[in-house]
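Read-outs throughout are calculated quantities, based only on the coordinates presented, and are distinct from any laboratory measurement. It should be emphasised that the depicted structure is a prediction, and the values quoted were computed from it without experimental measurement. Cβ atoms are built from the backbone, for glycine too; each structure is taken alone.
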Structure P
Amino acid sequence: MIIVEGIDYIVIPTGDIEASVKFYSELFDFETIEEKGNEFAIIGLDSVNIKLLNTNGVKSSLTEVKSPVLSFVLDVDDFTEAIVELESKSVQIVRGPEARDGGEFLHFLDPSGNILEINYKED
């Protein structure tokens, strides 16, 4: 067994580093940790780091796959307020809100077409 002590970062492919950094920073308050021109940016929120990797014009295993390349879930404090924020920023909602397992969820797209999900569970 390999003992994992933590996750350094999760890679999210993007065609526009600047737009993706702005999206995650303004919508979720991620902070920029490292930038390397138009190649990549690492952003973080608490103990979660995301590496936004520019795949525009780069042939790799990431670009061989059709979108969505990545999907992840964000647990939010105020589900209704989060939906209002997404709508106010004209973020494309692709599914929901829908009820699920004692709560609700909603799927939306980041600037590169990756699917993100927000959810909450009733106490």
Structure Q
Amino acid sequence: MNNTEKVTEELQEFCENIEKWFRGSEQQEILCNKILSGFAPEFTMINGDGNSATLSMFSEWLPTVFGKFPDRSVKIENIEIEHSDHHALATYIEIQTTGDIANRRKSSAVFLIGEEKALWFHLVENWM
């Protein structure tokens, strides 16, 4: 699998898994492990509100939203990926829809490229 495919696969798996998480549609511990296995230990993010978070903070937040949005869908579009041998930058639009409300964010993410997969390293989200 090339580096573009690794990043694309991680983006798609994360969206599928976080949607399942919001819906509470799989066993919580197994799904949590699937989600968190995609992140580098040094992961940081800046969310759409401008707040910073670490992987530890993200891990603490996850249980608070498990099953809270049983009809939420999470989709990504307009994915663009540039990479070197060890890093990748992905930009994309994420759309979370709950009922009639759709939240859109333009995101950019830096990934660390490993032999097996790409790991989230840094994420910046901006509300659209």
Structure R
Amino acid sequence: MPSSGSGAIILGLIAVFLKNRKKGTAIAGLILGVVSLVVAGMVTAAVSAGVMAVDDSINAEHTVEYVVTTKGPASISYWTSGGSPTEKVSKNWKKTITSKELNATSLSATGDFSNDAASRL
């Protein structure tokens, strides 16, 4: 499908070659048609580069490191691409997840905070 720029160029060329006509408007239309094609090409290239950058970012490998520091027993639930496993821990805990998917991450840690020592985790 031709753009309006190519239509302006074609009509400008036709008008330039018509006899007994003033050429100013025809030349102006021809120049504006060429300029519109150049601008359209630059905008298309810029949008394409932006889309490629977003696509590269989404498909890049992402690493998330979950860290829990505790002095007592705790139950930890965290996100992985395969689900949300739960682990029981009694000391500091660390887990690294690597994924090529763009997903939200989450970590939940619960424990018994009824005594004073455990409440200062």
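Out of P, Q, R, choose the structure whose coordinates give Cα Rg over 2.2 N^0.38 Å equal to 1.01 when calculated.
Answer for the origin of the read-out: Q.
Looking at structures P, Q, R, which one was FRET efficiency 1/(1 + (r/R0)^6) of positions 10 and 82 (r between Cβ atoms, R0 = 25 Å, to 0.05) calculated from, given that it came out as 0.00?
R
If helix-only ellipticity at 222 nm (-39500 (n - 2.57) for each DSSP H run of 4 or more, over all residues; to 500) comes out at -6000 when worked out from the coordinates, which of P, Q, R was used?
Label of the source structure: P.
Ranked on Rg/Rh (Cα atoms, Kirkwood Rh), for residues 50-89 alone, which label among P, Q, R comes first with the largest value?
R
In terms of distance in nm of label points 7 Å out along Cα→Cβ at positions 18 and 74, which of structures P, Q, R is highest?
Biggest value here belongs to R.
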